[in-house]
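Some structures are shown below for you to check.
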Structure 1
């Protein structure tokens, strides 16, 4: 995972961007991976760990109506988390992760391993996706961070130079 984190950092530095993360089921694992790299303060601005619905609303501005209509495990919630991380930080890029890492908490509609991601650039470019991962709790959380990091790289490659 560290080579991928370094690659994300280099791409952010090259553009003069900072990253903010909004994490739920990963509980700060992405932030830990970022800050394990010496010098990451040049590109990692802050992380929000918003495990409860109340914290998603209070810290990131996720609307309670979104949570009521779609639930915490939804692309809509992930999108609002990513947007909130941009608004409530000095970052130009954000990533959000929310899901069910297990081994409990899953349902037929939203099973264990269902993870929703969102990525945003301050200029407005945004993406989201839902993945269904397998493994134990730690494996699902680690896979989620890798997907989130790869998504940052993909988003940066799609973002025209000079856009912040």
Structure 2
């Protein structure tokens, strides 16, 4: 069952998650404080992933979004909404509480952006609210991504190799 769930989670990261990590990391002025914890190589293993999970569990991002970044994020998330709704149709996925929490956080952010017709003309309070929503989704997304990468290393080394080469936290 877990292997099947990880296939669905993998589809999420392929379709939405990795790009979303890139968006969020660009908005995070503290990202350099965790970047080295998020970059792995072919020899990394469960111990490194567990260590990274422990360190990022205490990490506090500093999200500061502006109109330009929100426009692209809004378009991206609204475009992916149907895909994410399709994920919710999988009853087994709803048993995975942490991943379900991630989906709800991303859906919430999507809806917050969708109801604002023009994200270039928001109040300071709106930007602060969106920063909080992004921060919530980002912290859950990081944890789920680390768990997913650990799964790939263990069960699908060829996909793991690709994932570390396309890692959204790498500078290259």
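Bear in mind that the values in this text are calculations on the coordinates, not laboratory data. Please read all numbers here as calculations on a predicted model, not as lab measurements.
Some observations on this one:
- Here relative contact order in percent (Cα under 8 Å, 6 or more apart) was derived from just one of the structures 1, 2, and that gives 23; the source is 1.
- Structure responsible for -13500, with helix-only ellipticity at 222 nm (-39500 (n - 2.57) for each DSSP H run of 4 or more, over all residues; to 500) calculated and labels 1, 2 on offer: 1
- Of the structures 1, 2, the one that 3, 13, 14, 12, 12, 21, 20, 4, 0 was derived from, the read-out being P(r) over Cα pairs in 5 Å bins from 0, in percent, for residues 29-92 alone: 2
- For Rg and Dmax of the Cα atoms in Å, for residues 69-148 alone computed as 12.8, 39, the structure of 1, 2 it came from: 1
- When log10 I(q)/I(0) by the Debye sum over Cα atoms at q = 0.13, 0.18 Å⁻¹ is computed for each of 1, 2, the one that comes out at -0.54, -1.03 is 1.
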